1. Who wins on Cα Rg over 2.2 N^0.38 Å among 1, 2, i.e. which is largest?
2. Thinking only about FRET efficiency 1/(1 + (r/R0)^6) of positions 324 and 396 (r between Cβ atoms, R0 = 35 Å, to 0.05), which of 1, 2 has the largest value?
3. Match the computed value 0.35 of FRET efficiency 1/(1 + (r/R0)^6) of positions 196 and 420 (r between Cβ atoms, R0 = 30 Å, to 0.05) to one of the structures 1, 2, and report its label.
4. For relative contact order in percent (Cα under 8 Å, 6 or more apart), which structure out of 1, 2 has the highest calculated value?
5. Assuming -6000 is helix-only ellipticity at 222 nm (-39500 (n - 2.57) for each DSSP H run of 4 or more, over all residues; to 500) as calculated from a single structure, say which of 1, 2 it is.
6. Quick check on the output: 52, 41, 38 is Cα extents along the principal axes in Å, for residues 220-443 alone, derived from one of 1, 2. Which one produced it?
7. Between structures 1, 2, where is distance in nm of label points 7 Å out along Cα→Cβ at positions 68 and 428 highest?
Structure 1
Amino acid sequence: MGASTVLLCGVVLIHLFASQTDAQRPRSPWKTLSGDAPRVISRGGFSGLFPDSSLDAYNFALQTSVADAILWCDVQLTKDGAGICFPDLNMSNASTIEVVYPKGQKTYPVNGVPTQGWFTVHFSLKDLNKVYLIRGILSRSDRFDGNGYTISTVQTVNTELKPRGLWLNVQHDAFYAQNNLSMSNFLISASKNVSIDYISSPEVNFFTKIAGRFGHNGPVFVFRFLEKETFEPTTNRSYGSILSNLTFVKTFASGILVPKSYVLPLDDKQYLLPSTSLVQDAHKAGLEVFVSGFANDVDIAHDYSYDPVSEYLSFVDNGNFSVDGVLSDFPISASASVECFSHLRRNATKQVDFLVISKNGGSGDYPGCTDLAYDKAIRDGADVIDCPVQMSRDGKPFCSHSIDLSNITNIAQTSFAQRSTHVPEISSNDGIYTFSLTWSEIQSLIPAISNPYRVYNMFRNPNEKKSGKLILLSEFLKLAKHSTSLSGVLISVEVSSPTS
């Protein structure tokens, strides 16, 4: 089944689930500045799947998102002043420009730093008709790189897709001014035929130039914060310094766009720290708060167990505050979080008759088949917990997802490593098998969390990677019996111990 089919099936389920769960939502308002639901902003369209800023990326975002989803366009200017949607002013990434114009590399100062690349200001719109969009993040699928997606102007995106919301981000106004191009003039001209809902920029001077030029019904101005240590180019103040004076920001903008860490910072191990007061402070100053950096395929805090929905909910439905919008490469996940999973009580009634069956307990958070893993599975709402049964040397049945203890414990670092044997009926490689140790010996081992995506440097819950203890089948059954939420257990025999 193709990725597009999977995602389309997903959005159908989202809409069905949303209608079924609506009656279970409390009627309390959102904790946004307006009291309305947070906005879903698709960065370059569905850029987590399609090439950023391609028409298919924008179109698919509209198909799979909430009805009022906003399309985000990073506006760049060409040599002849056309405004195009492209993720950066340097086109060497996310396009085929290096192939089309192999001698087109130039050096330009960007925020005072000489930078080599293929810049939009060196090419006319006609020149770029030969250039195609491709993925900008190499870890993402290349399936759509050969589709011949052309670069679109702001006007084309508006005319072809007619979005209900359009957000134009101006990242380098000063750069274009240095090259005798006016971003503000382009925006004023484009606004005569294009409905622009939001305009953002990390440059204070840009807002000074466009202030009052759109009239009373013009777009919402949003000041974009970069990393706190970075200096804003027109005031020569760090963004961290500007953050401490939100009343100043309010003089030229109605909202702020910040990285996730401004709201929910992380420690050096990628665990969440207590939330900051930024959202509440900004709301008190009359500023909306939009948050950037959401994607399903990048590292997120270990607290979320690699579940992007949990991450979104921590920003929009945590009981204390809600940001006013999220900027995402995967707007389907953001939409599901806002439309389907927010404001649901933990004991919400099931709307579909299905069972949630654990795999080695909560093995994404703790070493599999340990007491802590099973406790986590039960707390997370599993209907059925599972126990793959293995046997010890002295005939004690216990729960373990592998008969080879070297796969699930630290046994290779112990004196038991010398009990490695070759059993061709089980594996072509040597192993240290459960039937080679007594239960008391197995109990002395330290369990290890499973990391199936280690090759991608994705590791599960490192703080708990050695936590918990393996349990006997009888202990597993006792745990299940005393649970009031489980509907059953699943017992499986993975491998039978060979007879001597």
Structure 2
Amino acid sequence: MSWTQQAGFWSRPLDCYKRYFRLVSANQGSDGHDHSLLIGAVQIEYPADLDLIAGLRAAWKCLRLRHPDIATTYHPGEKRYYPIHPETELDTWCDLTLHVEKSVQSSCHLLRKQHLASAHATCHWIPVSSEICIVSGLYRLDEYAIAILLHQLLSHLHNPYPLPANLDGSEAHQLTPPLDLVVGMSTTRDPSWSRRADKLIALHQKGGPSIGLPMDPEKATAKPGCTRHVELRIPAKQATALREACHERDIALSSAMHTSVVVETARANRSSDATRYISLLAFDLRRYWLPPFGGSTQAPLLRMTGLPINIDARAPWGELVQIVEPMYRQTWERGASDMLFVRVAFAEKVAALVESGHPAPPDQPDTSSPYFFNLGALEERVQRSYGDTIHVRDVQVLGQMVSRQVYVRSWSWRDDLYLSACYNEAYYEEGYVDTFLMSVRDNLLENLLSPEPRASRRPAKCRSPVDGSRCNVM
């Protein structure tokens, strides 16, 4: 699975995740929309005398040499990287992948216009809103990776990194190794991993279809339109109170927010016969990399995985959060759990389902169950300022939605807590999604900040409902 040098390029086989996301992208992109397109954006302030476009070009070229994975291309069964040799090639690549968006008003406007991911990751400067954006398919970068790349781009913009005097293609040695290598995946597979993966898929499919947001029957059969985005901010004082309330209850804020998404979905669709909420929990595997693969130079790539969540959506919030919490505390530590290895068999089986023409659970044809993902504190990945030159006013991570789901993301920035929802305009009105997002916020505030007696703390020793391992303390 490692990179090997060929005649004129480097290549390696697609791993299970790349294969899955490429399949999903191909299956759901037939109407000219890429389901796995991501946009990371930073809104900046900078001195008037700074030639920002020239600086951005230099920073983007530097990023290409330090993180060549942004310029990999995908082919049947493999991905390739074509090294840079003469400097003119680097200039040409920059001309093709860095765009000054004079007719775009904001990153949200770019999301509505940018329906397909390019062959390489692309950089966009929006003068009207002073935003720098990086756009890529999810099969290349996940949400964390795109934030890390924004940080490194801003670092190079503030403090330009000198390009090599001679470009000889040696940047190819910076290509990121496959995930199986960096987590120490065993070459010999335990048969139990495959059996456990089958159980996870069965968990996806049990009790379906998933409950989702109600939809106008006429819209349910419409072709996808443009992706829209709404966002609300929970002020720092209130956000701090929420975090403290979670700490007192010994639950993660992610668990509380996801539970509120589930409860408000069920409340919005009281007449539905569906009773289960079926979706995926996202996990970042970067902390489990083995030396010498750790650090920011190895981080900007797809390094997320998912595990199924299948719960009774009609249960009260207090009961649900006690079910969701152990799921979020699922450990991936070697010795405590073998889920780091089971996730490969699970991803391979899900990819096989998609490849054979079956929708991968929970992406059943008619489901409208919202996704949820908490990115945590974005200050851990993007600085508020870069010297006295570049000041970051705002950060966003947006994703194109082709399906009937609403994708709810959350993050904190400058101590404020943000709830963000991306949805397809063919299926929902802006006012409806905005109201749903406000109901999630209100539910969270009601259940965490109400003066009612505190729920009892979770026992110190809990076990994951997925594999029975001891839970992480987060």
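Rule-based calculations on the coordinates, nothing more; no lab input. Keep in mind the model is a prediction, meaning the values are calculated, not measured. Cβ atoms are built from the backbone, for glycine too; each structure is taken alone.
1. On the way: 1: 1.16; 2: 0.97.
Checked 1, 2; max of Cα Rg over 2.2 N^0.38 Å sits with 1.
2. Of structures 1, 2, the maximum of FRET efficiency 1/(1 + (r/R0)^6) of positions 324 and 396 (r between Cβ atoms, R0 = 35 Å, to 0.05) occurs in 2.
3. This figure was derived from 2.
4. Numbers: 1: 13; 2: 24.
Max of relative contact order in percent (Cα under 8 Å, 6 or more apart): 2.
5. 1
6. Traced to structure 2.
7. Values: 1: 5.9; 2: 4.1.
Structure 1 gives the largest value of distance in nm of label points 7 Å out along Cα→Cβ at positions 68 and 428 among 1, 2.
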